[in-house]
1. Tell me which of 1, 2 gives 24, 13, 12 when you compute semi-axes √(5λ) of the Cα gyration tensor in Å, for residues 39-126 alone.
2. Comparing Kirkwood radius over Cα pairs in Å across 1, 2, which is largest?
3. Assuming 1.6 is distance in nm of label points 7 Å out along Cα→Cβ at positions 95 and 119 as calculated from a single structure, say which of 1, 2 it is.
4. Given structures 1, 2, which gives the highest value for relative contact order in percent (Cα under 8 Å, 6 or more apart)?
5. Looking at distance in nm of label points 7 Å out along Cα→Cβ at positions 15 and 135, point out which structure of 1, 2 has the largest value.
6. Please state which of the structures 1, 2 yields 17.0 when mean count of other Cβ atoms within 10 Å over residues 23-30 is computed from it.
7. If you work out distance in nm of label points 7 Å out along Cα→Cβ at positions 55 and 71 for 1, 2, which one comes out largest?
8. Comparing mean count of other Cβ atoms within 10 Å over residues 31-38 across 1, 2, which is largest?
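The numbers here are math on the coordinates, done by the rules we state, and not lab data. Owing to the predicted nature of the structure, the values given are computational and were not obtained by experimental measurement. Cβ atoms are built from the backbone, for glycine too; each structure is taken alone.
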Structure 1
Amino acid sequence: MIAVTIPDPFAYPLLFLASFGAATILPFSSEALLAAMLLSGEHDPAILWGAATAGNVGGACLNWWLGAFLLSFVGRQWFPFTREQIDRSAARFGRYGIWTLLLAWAPVIGDPLTFVAGMLRTPFPLFLALVSVGKGGRYAALVWAAT
C-alpha cells in the first residue's frame, strides 16, 4: 500500500468527509484512505479513528433521516436506494431485529440497513449507539491491523 502524505490541517477533515461519503451510496473508500494515512506515520491513529468513525456514523445518520422522512421518493432516479435493496434490508431487519445495526459497517447491506432503521422509526438514540459500536469497532480493527 502506498503511504499518503496529507498536511495535518487537511488530513482529519478529509478522512471525515470520505468516511461520511462511504456511509452513503457515494463511491468512496474510507478504509483505503485510513490505511494509507496510518501507514504514512504522520498522523495520530486515535484522531484518525475518531474522524473516520464520526464521519461514517454521520453518513449513517443521514441514511436514517432519509428513511424516516423521504420514503415517498423511493423509485426516483436520484434516490440512493432501490426498492429491492430496501425490501431485502427490511426483511433482514425484521428477521434479526435491531441488532442488525451492529452490521451497519458491512459492505452492500450496511447502508440500506440504516435507511430501513429510519423507515421503521427505530428510536434514534438506540440507532446511534448500535451503529457507533459497529462502525467504531470496524475502524478500531483497521487501526490495530495497520499499526
Structure 2
Amino acid sequence: MAAGMSDDPTPQGRDHVGLDLWFTSLAWETEMFARVQRAGFDDISLADSEVLSAIPLSGARLVEVARRRRITKQAAQERIAALIKRGYLTSASDPQDRRARILSHTIRGRALREALNTAKIALHRELEEKLGADRFVALREGLAEAKALYTPGG
C-alpha cells in the first residue's frame, strides 16, 4: 500500500468528495459516449472529443487548440492527424500566414459535435428531472462554489 494510504474509508483514506466527483464524471462520460456511439460515431474517444471541442466552427490553428486543451503541440498534432484521417477535420493553409494551418470541422465533424451536444443536453435534462428543480439548482450552485474555491483567482 502506498505511503499515507489506508483502507480506512475516511477523508484520510479513499472516501472523499473528490472520488465522488471523479466517479460521477466517469459515469457521465461513459453514458455520453455510449449515446454518441449509438448515433453512429463508434470511433471517437474522450481525447478526440476534447480536441474537437477546442476548435470553433470558424476554425483554429494548432497552437490555439493546444493552448485551449492545455496539452503540448505534439500531443494536439497526434490527435488532429488521427481526426483528419478519420474524416472529422480538415487542414488548410492560413491565408494570413502561409506557415500556419487552419483546422476546420468537416460535415462529419460537425455531425459529431451535434451528437455530443445532444447527448450532453439529454443527460442534463434527465438529471434535472431525477433530482427535481430545487436539488438540481443546489447541485449546480455547489459545484460552482467548489470550482471557484479551487480555481486560482477563484
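1. Going label by label, the one that fits is 2.
2. Structure 2 gives the largest value of Kirkwood radius over Cα pairs in Å among 1, 2.
3. Details: 1: 1.6; 2: 3.5.
Only structure 1 yields this read-out.
4. Of structures 1, 2, the maximum of relative contact order in percent (Cα under 8 Å, 6 or more apart) occurs in 1.
5. With respect to distance in nm of label points 7 Å out along Cα→Cβ at positions 15 and 135, the highest-scoring structure among 1, 2 is 2.
6. The read-out comes from structure 1.
7. 1
8. 1
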